[in-house]
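Structures follow.
Each value in this text was obtained by applying a stated rule to the coordinates, not by laboratory testing. Computed from a predicted model, the values in this text were never measured in an experiment. Cβ atoms are built from the backbone, for glycine too; each structure is taken alone.
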Structure P
Amino acid sequence: MSEVLTIDTSIGIQKEVKLEPLSLYDENHPMLQMKMPEYTEPLPNVNMNNLITRMKMTMKKFGGIGLSANQCGINTRIFIIGTDDYQIACINPKIVNQSAEISKDSEGCLSYPAFTLKIERPKWVDVEYTDENGEVVQTRLEGLTARCYQHELDHMNGIRFVNHVGQASIMLARQKQQKLIKKIVRNRKNNGLLF
């Protein structure tokens, strides 16, 4: 965050805070393997509205559909899920029920760029969380929204999505990741773009 000083002739000098995206931890950061504590008000030196806004900015900047606070170095149970147009903040999220029917689909993670794995998860989940307005939400999530919620809740519990598959799957995904990264670098060089 940076500060901007403005002068309003009717009320004098004011300090405005310009919000910026948060830093994003990569897959090797130890915080991604730690269980996050319940959010209790207030967090030291953290304005909740600013934190949620900055998490949404970070998720959008990196092109994700989910982002957990611990991926940005914030030690509490909060995550964001959604698209560019609509996001929800889930504070102290829980799963209270889930389907017996399992779905297997591809997942990625902002802490693992260009890396995807096929993960098995329940098709639907009944969830409970507090939203950014302090309202308790109880709802059923299905499809991609359910998958995303479960992925981010795993982050809250120190579980990385690689923990759901075997070493052979990880090795194959690493090979695909390296090929994709080389292709991206080659395309950027061919187009005269620098990193």
Structure Q
Amino acid sequence: MKVEDAVRLFGMTHQLIESDLVAVEERFSIDLGRNSGDGTTISDEDYFPQFDELVRKQAATMSRHFEVFYCLENSLRQTIRAKLTDDFGANWWDQAVPESVKKNAEDNMKRELDSGVTMRSADALDYTTFGELGEIVRSKWENFSDIFNSKSAFNKIMASLNTLRAPIAHCCPLADDEVARLRLTLRDWFRLMG
């Protein structure tokens, strides 16, 4: 395993441990002091008193799942960028990415530019969807087979993650079964990366 992959795997493992610690704090109504004195802890009452308490609690719970997906999706982007740059050089986007993915990313960039908001990135890869990241890997599987140990497992895990991602991205609470499924699927992801 390359050093970059080991570091990414370490970071994702850290996110899972962090998520477990938050769950312990919530379950037992305790504060383990992990954020004490760092100035980053914000009370719900500081900014959100206008929202229903149940909605705030759901948001706090769902934020952990969003954080995991944020890390997963962006680490997959880093993996794709690094691997295809190594294999195809600086012009990897034009040489290695499927046309449909390039077109959608370009359309997303133009839509964002035309809206007048600050562009999130100058990198077209940042305008791809989670599903499109899977398409890129599948289209160049021979380049990624040393990172992911099974194409079938990759497809299965990506499909499962994409299904689990939908309620998180669209601000809907995850059922307890789906939280368990997310944790198991993330473990499968780490095994997939060998």
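Source structure of the calculated read-out (distance in nm of label points 7 Å out along Cα→Cβ at positions 33 and 105, 3.0) within P, Q: P. Output the label of whichever structure in P, Q has the greatest value of distance in nm of label points 7 Å out along Cα→Cβ at positions 25 and 137. Checked P, Q; max of distance in nm of label points 7 Å out along Cα→Cβ at positions 25 and 137 sits with Q.
I have 2.2 for distance in nm of label points 7 Å out along Cα→Cβ at positions 81 and 129, calculated from one of the structures P, Q. Which structure is it? Only structure Q yields this read-out. For the read-out helix-only ellipticity at 222 nm (-39500 (n - 2.57) for each DSSP H run of 4 or more, over all residues; to 500), a value of -23500 was computed from one structure; give its label from P, Q. Of the structures listed, the value fits Q. With mean count of other Cβ atoms within 10 Å over residues 97-104 computed over the structures P, Q, the top value is the one for Q, the highest of the group.
Can you rank P, Q by mean projected area of the Cα convex hull in nm², for residues 89-144 alone and just name the one with the largest value? Checked P, Q; max of mean projected area of the Cα convex hull in nm², for residues 89-144 alone sits with P.
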